[in-house]
Structure 1
């Protein structure tokens, strides 16, 4: 794969991540707190918000693992499906990173 081919794939992936994150933010966040859904889940469950995020992300990790197994077994997987599943999981990683800096949750509030 050339650098140019990779750059095109990277751009498509990051654009899809951003688009999906914005769409989901409208459903699961507020104007003042993008992590509110995890914090509310923590209040209800008695768990730490990062544990709630881990559980939400787990279903996406399982889905990706299933796709990897399909690919390894020679099953055809569409680009659209793979992009959907990969960007879902990547967005949870981004949210986990954001939580790391959240004043209410993380231990490393931004300076």
Structure 2
């Protein structure tokens, strides 16, 4: 299943990908964290690492784009890709960093 996004929404995913691709700016269990590893809003300027959804929220906010449809689509893609078992948040939090990056490449960036 491919993501069903318009050009601007796809651009948000493409710009969010480097945030989760880099292990130093990737996190699990929270949308974002600060330098002290404290959970923080993904749009907070003190955030230094993000989960898959948090990265999309941050980039969409920076670009002035609504993230709701993008995140909904990400969840739908994850459910299909995992046979209805996981949302994108669960993929992010339950799988290894390498598996999350591969999920983005295989399903979200196509």
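Between structures 1, 2, the calculation of FRET efficiency 1/(1 + (r/R0)^6) of positions 37 and 85 (r between Cβ atoms, R0 = 35 Å, to 0.05) yields its largest number for 1. Quick check on the output: 32 is percent of Cα pairs over 20 Å apart, derived from one of 1, 2. Which one produced it? That value comes from structure 2. Among candidates 1, 2, the computation of helix-only ellipticity at 222 nm (-39500 (n - 2.57) for each DSSP H run of 4 or more, over all residues; to 500) that gave -15000 used structure 2. From 1, 2, which structure was mean count of other Cβ atoms within 10 Å over residues 45-52 = 15.5 calculated on? So the calculation was done on 1. Out of 1, 2, choose the structure whose coordinates give relative contact order in percent (Cα under 8 Å, 6 or more apart) equal to 30 when calculated. Checking each candidate, the match is 2. Taking 0.55 as the value of FRET efficiency 1/(1 + (r/R0)^6) of positions 53 and 69 (r between Cβ atoms, R0 = 25 Å, to 0.05) derived from one of the structures shown (1, 2), identify that structure. Value 0.55 for FRET efficiency 1/(1 + (r/R0)^6) of positions 53 and 69 (r between Cβ atoms, R0 = 25 Å, to 0.05) corresponds to 1 out of 1, 2.
1, 2: which one has FRET efficiency 1/(1 + (r/R0)^6) of positions 5 and 29 (r between Cβ atoms, R0 = 25 Å, to 0.05), as calculated, at 0.15? Structure 1 accounts for this read-out.
All of the numbers you see were taken from the coordinates with simple rules; none came from a lab. Just so you know, these numbers come straight off a predicted model, no measurement behind them. Cβ atoms are built from the backbone, for glycine too; each structure is taken alone.
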